[in-house]
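Colleague: Take a look at the structures below.
Readers should treat all values here as calculations from the given coordinates under stated rules, not as data from a laboratory. Everything numeric in this text was worked out from a predicted model, so none of it was measured. Cβ atoms are built from the backbone, for glycine too; each structure is taken alone.
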Structure 1
């Protein structure tokens, strides 16, 4: 243990001394929560609709009743003074919306009143760009008001003929959502576990590569092995240092993500975020082995690299490993099964989502995920130590 601690302290000290590498290692763990905060804040702002929505309307004079209804519903009418909606006018409006000189527009045909009088449905054209999320809420608000106008108009026509509007209603589908607010919030925030687990793979990457491929490139690995030190002590010392760096980066990301979620006004979009002490301990417990799994994988692959640059090229691919379970769950939904707790990385990704949702996990499954993660990490380190004894691995 003393040899392991000496190696770990040396690697950890070298990692702290290299300020540029330290900044690079913790750039992602510290910047990811900020990115999440500003991104979600922008999404929340875009999803909100102001009390007054300004709508450019062409042909407003043809439908004074509709314009009055829109005004009463809180729609601000921006009359564009177009009496005739010929193809040229329609093409001009489409061009303006496509070029984003106009957000969207409502076009009313000039024969609106005559069409309504003859009980034929007039065409109200809403010209918009569905790829623009910044105006999607306003367009949705306009559509809802127009649908309400249509329903009220139908009801008034039926009442005028002595018919109850209820005859138009068939079976009424009533949705009963059994998902709690916390579950719905966790479903929306399923990217948080991805960032947390990715931070574990990024923060200790530099130390793991420098201690393997870097030392081989500097020709310092072979002199190190000449000393009466077991390769297993060297590997586990480097593993502990790299894993500790990764753990610090992961914890920083996890804490900052939780702080960012509490700071965001997500209740304005119908969501709520809260986390209990039990959930916080569960998150810590389930994610604890991930940094050390990442460190063991990076050390093992670093031994096969011929140079530091070579190691960076294909060890960096490991960063996408935490994304795989979330992508699978997104496109192939499944229920968490007890056996999943024994699959490293997959178990952490799945159980973190269950912990954030507040259900679907037990401390037994968390314990299995914790133990299996450290066991897998130790086995990878043993394989790396075994490879370190081969002459081909040292001199290649």
Structure 2
């Protein structure tokens, strides 16, 4: 499909096509930049990038639904704003490549197309970064390990786009595999796979809400965690044990203690979730997911009224093991882990209850796992 759109837009066929999936943050909320562990799943919705080289040093960027292309010379990597701000993701990748000893391509025609809902907490940003990185490296005749690819994409988002995210999004999109969850020890980082028990299903309910100050709130939580770690005398909150945190509570501000407690307990929940998955205990996994959401709501305060409504309604619904917000929070989506008897009609009943309370209909997505980022042509 993207090849036809590329030909219609640029009058020639693409030389390279790449794809990177969106991801579900299964559990491990805000633990990645704190040096902890996380679990995520790459899903069957993705961003595709088509590219063809050109000899004149001009780079033309377009995305499906945003035409005509934006023209930029290859020697300019200036941050874009307004309707063209989406270009900062591929520009950030181009800016990051030399830091890893990788040569970016010169001129090219570029088209991105996505079936990922933007703002749903499924990380369309990491997907476009990884798909772009694969296409750029292929165009430049460069190769690099997948671990480096993840670091390139994360640096693009941290340093160029300006979002202080951890490595969860890019790592899951890069290392995903069908019927598996990706486990990341973010301190390494170290990547692994955990088989998903048969009969497990993911349902995503998108509130279509996004806090106007979401980027600033994300950065504020990052800063609060750094300050809490400093007060505890450790480099990262992953270095704090539950016992040490309890002992240190009197010397912490109430806010710092809440943020640190969420991270320390969330890391423990990730480990418990891995054990429950390996044992095939989906009911136990569901309880951990629901506990994760409660912690996000009360300790980390990155939930919203809409997310709380959905998480509570889903956790109490038949055939649902558990539910929690997925992604950075402050809006976005809730993920429910269900058995195979939770179907579209049951999902619709939850959505109707939400619409009655909030006056808008949430998007419903029955997501499936998929393989990670790859070159397609």
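Colleague: Given structures 1, 2, which gives the highest value for mean count of other Cβ atoms within 10 Å over residues 259-266? Before the final figure, lay out each step's value.
Modeller: On the way: 1: 16.1; 2: 24.5.
The maximum falls on structure 2.
Colleague: Kindly point out which one of 1, 2 the value -20000 was derived from, the read-out being helix-only ellipticity at 222 nm (-39500 (n - 2.57) for each DSSP H run of 4 or more, over all residues; to 500).
Modeller: Answer by label: 1.
Colleague: Here's something else I'd like to know. Given a computed value of 4, 18, 20, 16, 13, 11, 9, 5, 3, 0, 0 for P(r) over Cα pairs in 10 Å bins from 0, in percent, which structure among 1, 2 does it belong to?
Modeller: 1
Colleague: Same structure again: 2.0 is what came out when distance in nm of label points 7 Å out along Cα→Cβ at positions 203 and 283 was calculated for one structure; which of 1, 2 is it? Show your work: numbers first, answer last.
Modeller: Details: 1: 1.3; 2: 2.0.
Label of the source structure: 2.
Colleague: Same structure, new question: If you rank structures 1, 2 by distance in nm of label points 7 Å out along Cα→Cβ at positions 99 and 267, which sits at the top with the largest value? Don't skip to the answer; put the middle values down first.
Modeller: Details: 1: 4.6; 2: 2.4.
Going through 1, 2 one by one, distance in nm of label points 7 Å out along Cα→Cβ at positions 99 and 267 peaks for structure 1.
Colleague: When you work out distance in nm of label points 7 Å out along Cα→Cβ at positions 139 and 187 for each of the structures 1, 2, which one comes out largest?
Modeller: Largest calculated value belongs to 2.
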